[in-house]
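S.K.: Below you'll find the structures, each written out as structure tokens.
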Structure I
Amino acid sequence: MNDLQIDDTVLAVAKLLWKKVAMIIVETAERLGEKLPGANDAHPLMAGRIEALVRDGRLEAQGNTKEWRFSEVRLPN
């Protein structure tokens with residue numbers, strides 16, 4: 001599993017409407033399934049990729065993305 005595969009899956013899960021970061025992480029994990037590293041490592045890894053996508057402008061964020069349940073992301077319009 002590499003960053004590009006995770007990024008592509010995160011972007012496939014994200015929509016034009018705001019979606020909780022926690023939900024993006026869960027849906028991404030469901031799609032990637034067994035390809036992901038152990039459960040304790042997978043969610044923080046995906047959260048880091050979401051933050052990288054926000055920094056790169058490939059996702060928009062509102063709220064602190066480190067607080068997964070209280071922040072949201074979407075695809076840029």
Structure II
Amino acid sequence: MKHARSDYDRIQDPAGLIPADEPVMLFRAQDKHFDRVLRFYRDIVMADHGDPAIIAAVDEHLKRASAWPVKKAPDMPPRS
């Protein structure tokens with residue numbers, strides 16, 4: 001799997017379910033935009049009459065992410 005950030009390369013797919021060249025993006029609760037990203041994703045899944053289990057999972061993440069005490073602007077590590 002291809003991460004958007006090389007410092008997240010340590011996050012792996014041990015079952016090998018994600019193809020090596022498939023782009024993957026990881027958002028963290030500390031990102032001040034994460035709550036909005038989750039709400040937007042939930043809304044488009046709902047508009048598409050998506051799986052209620054996915055919507056419930058997003059809602060649970062949203063509840064936990066909203067309660068996360070640290071919020072900051074997204075950042076990238078310095079390029080080497």
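Rule-based calculations on the coordinates, nothing more; no lab input. Note that the structure is a prediction, hence the values are computed from the model and not measured. Cβ atoms are built from the backbone, for glycine too; each structure is taken alone.
S.K.: Tell me which of I, II gives 2.4 when you compute distance in nm of label points 7 Å out along Cα→Cβ at positions 4 and 20.
M.R.: II
S.K.: Which one of I, II has helix-only ellipticity at 222 nm (-39500 (n - 2.57) for each DSSP H run of 4 or more, over all residues; to 500), as calculated from the coordinates, equal to -12000?
M.R.: II
S.K.: Work out the source of 14.1 here, i.e. which of I, II gives that when mean count of other Cβ atoms within 10 Å over residues 12-19 is computed.
M.R.: Working through the options, I get structure I.
S.K.: Now a separate question. Given a value of 0.9 for distance in nm of label points 7 Å out along Cα→Cβ at positions 28 and 52, calculated from one of I, II, which structure does it belong to?
M.R.: Structure I accounts for this read-out.
S.K.: Hey, another quick one. State the single structure among I, II that was used to calculate relative contact order in percent (Cα under 8 Å, 6 or more apart), giving 40.
M.R.: The read-out was computed on structure I.
S.K.: Something else now. Thinking of I, II, which structure, once Rg/Rh (Cα atoms, Kirkwood Rh) is computed, gives back 1.01?
M.R.: Among I, II, the structure yielding 1.01 for Rg/Rh (Cα atoms, Kirkwood Rh) is II.
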